[in-house]
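In what follows, structures are represented as structure tokens.
Each reported figure results from applying straightforward, stated rules to the coordinates on display, with no laboratory input. These numbers were taken from a predicted model, which means no experiment stands behind them. Cβ atoms are built from the backbone, for glycine too; each structure is taken alone.
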Structure 1
Amino acid sequence: MTIETASAPARLKRARHAVAVVFCVHGAVTGSFATRIPWIQDHTGVSAGQLGLALAFPAVGASLAMPLAAAVGHRFGARAALRGLLALWTLSLTLPALAVDLPSLCGALFVFGATAGMSDVTMNALGVEVENRMGRSIMSSLHGMWSTGALLGSAGGTLAAHLGGDARLHHALAAAALTVCGLIACQGVPDLRSAPEDDPPPRFALPPRSAVLIGAVGFCAVFAEGASLDWSAVYLRDVMDASAGLAAASTTAFALTMAAARLAGDRVVDRFGTVRTVRTGGVLATAGGLLVVAGPHAAAVMAGFGLIGLGVSVVVPLAFAAAGRSGPNPSQAIAGVATITYTSGLIAPSAIGAVADATSLVVSFALVTALALGLTAGAGVLRSAGRESVRSTATQEPAGEMSS
């Protein structure tokens, strides 16, 4: 495989910045959508259980489409593939708000998830490649840029919700702006191209064995993250009787802690190690879940969501970094871990909604708390993906080299 990029450190730095902007744009779509879920629920007239079912469809679409990402990149090159897939993702933001009932909402969210998953795999593979060439950890900060984008998107959504704005107009304007930003950023990403003699990857493949245990840890983190991102606003509105603006602000608070922790995560991992960082994160996320369940007022519950975000913040980037170094085909390994973690995203919304229908949202987040505790127990499987593997790559290949 070759990468059509010069070896100069300045080009490598430019590539990192371009990939970081791509992560930011990707996250902004998610943040823009998440804060308007209560509006979409009211507009379509679906119940909590039906909303949970609909919110499973992004993960269904992503899980089915992600294995195709490696084949798309092989055929068109990583830059062209990311340019097209990211544009489809940003434009698909307009679809959920246009839904009028449960079937149309499920269909819109299926497309929304499929484009999200394929662009997600491609940009993470590029991030791992740049990290390997730089010889130091950058994946946490790249995911921090994703969370920064989610924060910016959710801040815009919070303002729109506070003003009582129509989500259809809000999402149309956001999609247009983010599409332009994404297309500009993609011009600077590394252009991975397969050599003529390379066999094309399979269109569909089961996750490699090395990805299963890594994916299990990511599963717990994504369940807690997805449940909090998708349901925090609904939780504040329905359980704590908060206003629409304050309920949307809970999503912003969650995104804020995720962004800050991920941006600082590379330094934390360098100092304390992968396993200790993830175990401590599990403790924080568990404490946050307990505060959400038992918090006496809205401020305490919002703080609990913040702690969940802080605790799970670096787990997913570390899982993707581990996957990218666990086999000869980074895109396929990342797709395997991403499929497992997106399966968690598939289960989380429907599980939260189903448990809420049967009992209450408070009981639903007791389940989130239990899974957050699993991060502490499973952190050891990420040990082999620690900084040692990055240093090893750096000593074997010059940091400026951009070919493989």
Structure 2
Amino acid sequence: MRLLSLSSWLAAAVLISCAFVVSRSFLREGIQNSNSDIETINKALRKSHGDPPVFAYWISGTGGENRRIIRLLKAVYHPRNRYLIHLDAGSTADERTELARAVRSERVFKAFGNVDVMGKSYAVDRTGSSVLAATLHGAAVLLKISKDWDWFITLSSSDYPIVTQDDLLHAFMTVPRDLNFVDHTSDLGWKEHERFQKIIVDPSLYMDANAQSFFATETRQTPDAFRIFTGSPWVILSRSFIEHVVYAWDNLPRKLLMYFANVAYSVESYFQTAICNSPQFINTTVNDDLRYFVWDDPPGLDPLFLNESNYEAMINSKAAFARRFIGGDEVLNKVDDQILRRSSNGVSYGKWCLGREEDISETGSEDLCLTWGDINLIEPRPEGKELRELVAKIIERRGCV
């Protein structure tokens, strides 16, 4: 038992160090601008009452997924937002350099300087707590590099937006900036024994390469010092709550990290448990992650892959994002064409784009966002207005269940 206890404390210590130390080893490849350019952009980005919010995206992937990452980045791109991309230790240094070069080569990314690529990769195993450590570190870096954003959004290479950024910005424009969109429940069911009473060790916390987690033979009691909540790992979290868990002036986030270091799929429970046990945040919780999934019956560990047969239901769901997709599936082309108005190499269209479709034949480019105007102007589609109505409805009920 002494050896197990030591390994548990070691894993927790590494998890905390990953979460709270903001590394300087990330590539600023996409923002090689002069000081005057940055000042101009900062002046253009208004942050006052009535202006759209700013989203900070944490986009994660692994080796062999550069094209999917770039496609997703372009699909969710807007000059107002911040983007931080991480390829885990399943990728090579060459792949990470290639990704940074791809970001740097895009004129719009370079001009607005709002896309960063993590230069250092982290080993992760989705079964263990290393994914949580990487996510918290990504949030810490975003806090460090930008003071402007309002919500932290997690995406993976298997995700894709099913609304435009103008739609999403419009939907959140009147939402109180302290609200958190977190799918959650306190009904643990089978998970109580399989995840919270079993002890898992995640070697990816202390190894350079992705490593498979393993379970210890010992078990432990369900905690009674706090109430456990679980749900979807895909979240939209307020800046104030991210500061709460990263800076952890209160001791609860640190205690939870110590516990969740040895919990299977901890990224599906840490944020839920932290927010629902924090008096100052419990009433900022909205029980919805604005994601569209299709599950098998009975459900497996992951949702089913989406294709064209899911298109109508997916769009009618009024969700903001959907998963999982196979890279290059035809349904993504349909989303690009019918929703995002995105060319094969361009970014998602928004009011800030000044290109006109009638100019395509003259310029030879299908990208409508090669020239731009006021980045604070947005123009939602009718679907964006419906999303705003949905968000206004779901935020009426807050708290943890």
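Tabulated values for the structure
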item	result
Identity of the structure behind 17.0 (criterion: mean projected area of the Cα convex hull in nm², calculated), options 1, 2	1
Which of 1, 2 yields -26500 [helix-only ellipticity at 222 nm (-39500 (n - 2.57) for each DSSP H run of 4 or more, over all residues; to 500), calculated]	1
Structure from which 22 was derived, relative contact order in percent (Cα under 8 Å, 6 or more apart), options 1, 2	2
If semi-axes √(5λ) of the Cα gyration tensor in Å, for residues 103-182 alone is computed and equals 23, 19, 14, the structure in 1, 2	2
Winner on FRET efficiency 1/(1 + (r/R0)^6) of positions 119 and 383 (r between Cβ atoms, R0 = 41 Å, to 0.05) once structures 1, 2 are ranked, highest first	1
If Cα Rg over 2.2 N^0.38 Å, for residues 143-262 alone is computed and equals 1.40, the structure in 1, 2	1
